[in-house]
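Colleague: In structure tokens below, several structures.
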Structure 1
Amino acid sequence: MDIKSIIRTIPDYPKKGIMFRDITTLWQDAGGFRQVVDQLVWPYAGVRIDKVAGIEARGFVLGGAIAHQLSVGFIPVRKKGKLPAAVIGEEYELEYGTDTVEIHHDAIKEGENILLVDDLIATGGTAAAAINLIRRAGGTVIGAAFVIDLPDIGGVKRVADMGVNVRTLCEFEGD
């Protein structure tokens, strides 16, 4: 199955010049969704993974399915102010300003192996912040898995340069 063909592209969203890669069409396809989860899980067969961390919001859907498949816990990596208990956060740079991602302070035990998951990697800024956050919490990031890579933007290299193995399933050229 060609995963890329199931992903809808919406031009000029959220702003003019952006080609938004809408993964919800992939989730609606039972076979495609199963294939994506299986392909993101297979490389970690036999690897000790304690938890999957999914980046808000589409990473929650994928991360939850992957955590279920691996029979491990799930950690939501959320935008600032969205989690109800005590948190730790990591600020990162955006094109114009900064943002922050957070996890609950007790989400990770020292030495746990964490698989980071999201639907798409572009600049790698959010993924890098999540990796730093997981490491500060005492976890080891054993890999980062994404359905879509936008290789022209360089996020995979950024995450790989942090010493994290990156898995992607398809690429879209451009932004």
Structure 2
Amino acid sequence: MTTRKLWLGAIALASLLVGCTPAPAPTPPDTREADAQAIRATEAKWVQAFAGKDADKLAAFYTEDASLLLPDAPVISGRSGIAAAFKPLLADKNFTMTFASTRVQVARSSDLAYSEGAFTMTVTAPKSKKVLTEKGKYVTVFQKQSDGSWLAVSDILNEDAPPAPAK
């Protein structure tokens, strides 16, 4: 009889413990496709900002602690440093920059993403004063902000070949 009571007590205790186990957290919705579309829309606005030639508007696409990695230059850090780096380019009357992503990947957590794609930039060479067109590729790492927007935290680009005279 005592063994029977012990078994009943053990079963009752096990039932109580199973009932107290918290339910697993629900799986958050998968927003990766919507996030990728938001990043593409951000990039389209970014191209428009390049056309407007406003360094502060361009720098606003970066987080405060972002890094910009340009060819043949040291790492440019912070939003103010990025704005300062853009100013000489934007002062060039021939400067244009267009780019479009060919791939956007968003982390399952939907807090980080990257885009990669191609760019075309036209500039005036400082020494020769020739107008040059440069084509290349880029990778931008984005971080989702608390308001749901996406800002670049790291941006790197490099040319496919030396710049060629503009047509």
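Colleague: Taking distance in nm of label points 7 Å out along Cα→Cβ at positions 76 and 92 for each of 1, 2, which is largest? Don't skip to the answer; put the middle values down first.
Modeller: Working: 1: 1.9; 2: 1.2.
The maximum falls on structure 1.
Colleague: Comparing mean count of other Cβ atoms within 10 Å over residues 52-59 across 1, 2, which is largest? Let's see the in-between values first.
Modeller: Details: 1: 22.8; 2: 16.9.
Structure 1 comes out on top.
Colleague: Consider the structures 1, 2: one of them gives 26.1, 103 for Rg and Dmax of the Cα atoms in Å as calculated from the coordinates. Say which. Spell out each step's value before the answer.
Modeller: Values: 1: 15.4, 44; 2: 26.1, 103.
Considering all the candidates, the number was obtained from 2.
Colleague: Ok, one more. Among the shown structures 1, 2, from which was the value 3.4 of distance in nm of label points 7 Å out along Cα→Cβ at positions 68 and 132 calculated?
Modeller: Values: 1: 3.4; 2: 1.8.
So the calculation was done on 1.
Colleague: Identify which of structures 1, 2 gives the largest calculated value of distance in nm of label points 7 Å out along Cα→Cβ at positions 4 and 156.
Modeller: With respect to distance in nm of label points 7 Å out along Cα→Cβ at positions 4 and 156, the highest-scoring structure among 1, 2 is 2.
Colleague: While we're here: One of 1, 2 was used to calculate helix-only ellipticity at 222 nm (-39500 (n - 2.57) for each DSSP H run of 4 or more, over all residues; to 500), giving -11500; which? Could the numbers behind the result be given before it?
Modeller: Values: 1: -8500; 2: -11500.
It was calculated from structure 2.
Laboratory data are not the source of any read-out in this text; all were calculated from the coordinates shown. In this text, all values refer to a predicted model and were calculated from it rather than measured experimentally. Cβ atoms are built from the backbone, for glycine too; each structure is taken alone.
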